[in-house]
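Just so it is clear, none of the values below were taken in a lab; they were calculated from the coordinates. No experiment lies behind these values; they were computed from the predicted model shown. Cβ atoms are built from the backbone, for glycine too; each structure is taken alone.
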Structure P
Amino acid sequence: MKRLLLPSLLLAFVLPAVAGEDMRQLAQLPAPAQQSLREEMLDNLLALHEITTLVGAGKYAEAGNVAESRLGWSARGVHAAKPPEARPGLHMPPAMHALGMEGHKAASEFAAAAKSGDRDKTLAALPKLFNGCVSCHAAYRTR
């Protein structure tokens, strides 16, 4: 897994920074939507950290619960009660929004594998949990 993730991260984040030019597509969101998205992404990062920590400790079912509740299908609509200008999904390019939906799907699939308690299934599903994040962050920026 480390062999796949590290090259992806290098390509997505390090090389554009070294080149001095950010080639990712700018997703122009209103300031309130941008703030909502930023808060959500920071929470997602914390959730991923918690999930990988639990997996490392062999607590697969707990990792699955965190994945579903914080990242999976159950986590969709977190901004639904906000005014339209603060709802990121309404302002995203369609392909960016689709990557987000794929991320929710992957999190739910990981959750199902992890809740089974099967170590091999859990570990096999773990890289896909990160794919949506890496793909979206590699393709889009908000500023």
Structure Q
Amino acid sequence: MFSRFHNRKGFTLIELMIVVVIIGILAALAIPRFMKATAKSKQSEAKQLLKQIYTMQHTYRQANNSYGDNGLTSAPGALFTFPQIGVEIQASAIYTYNIVANANTFTATATGNIDDDATNDVWTITEAGILQNTTDDVTA
């Protein structure tokens, strides 16, 4: 009887099941946070490109006394350039960019679906430099 207890090797089924349950609980807590962090990082594309459009619009206005590229919209999945202000949108861009401009004002808009649901993420920037998330796809 003494040798039966000392030769015991490995794990019992109950011990393995407890480990599986613990891993499942940790995954259930971590995966939604990871998905939200991934979506937030995708929003940085829109913020960076809208700030670049803002800077280049002001540079263009200094030279031409008007904002440029009125009515142009980029297409996702294709290289696109706003020719007057010199901003290039890469083919890998997640968002679609649109500029509405006249002599004294402009609004640049970035629209994209960053987490494959029915809600689009929408960012805008104006000539005053006000960058805002008008529809947040991360929290919607």
Structure R
Amino acid sequence: MWLRRAFSYLQFWAIAVLPLWVLIGRGVQLEGSGWGLLGLLLATPLLSLGLLVTLGLTVARRSVRRAKLVSRLDVAVLSVWYVSLVLLGLIAKPFTVILAIVVGLIVFWTMVWQLFNELRNRVSLSLGKFDAIKVKSTV
């Protein structure tokens, strides 16, 4: 329970800290021309945007807003993504970039799927109540 609550608050900090970590970590390891640094300066705001979008998809779920707890699936996928981003700042290899992008896409679609399921359940519950009222009024 405390881990799920910690991840609920950690998402806000991750928007600023993880891109900064990647920028500094990769910036120290850069070799060669300044094009790599320019690419890095353009990529880190996109990373912040991706983290912000996943935060928005998480907070859009009513269950997360009410309990201030993310789901266990959120903790699992976000843990893998955050670890891949830390590795991205430490290891300057193309594999780490691909890993971070693939895991980021998995996190995004996992959040979309959870939001869709929660909304579908709420709509079906509302329609069930509406049908119950409709049946009572006709009797």
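The table that follows gives values for the structure above.
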| quantity | calculated |
| --- | --- |
| Structure (P, Q, R) behind the derived value -31500 of helix-only ellipticity at 222 nm (-39500 (n - 2.57) for each DSSP H run of 4 or more, over all residues; to 500) | R |
| Test item: distance in nm of label points 7 Å out along Cα→Cβ at positions 59 and 115 calculated as 1.8, pick one of P, Q, R | P |
| Among P, Q, R, which structure scores highest (criterion: Kirkwood radius over Cα pairs in Å) | Q |
| Origin of the derived value 18 (relative contact order in percent (Cα under 8 Å, 6 or more apart); candidates P, Q, R) | Q |
| With distance in nm of label points 7 Å out along Cα→Cβ at positions 27 and 91 derived as 3.6, matching label from P, Q, R | Q |
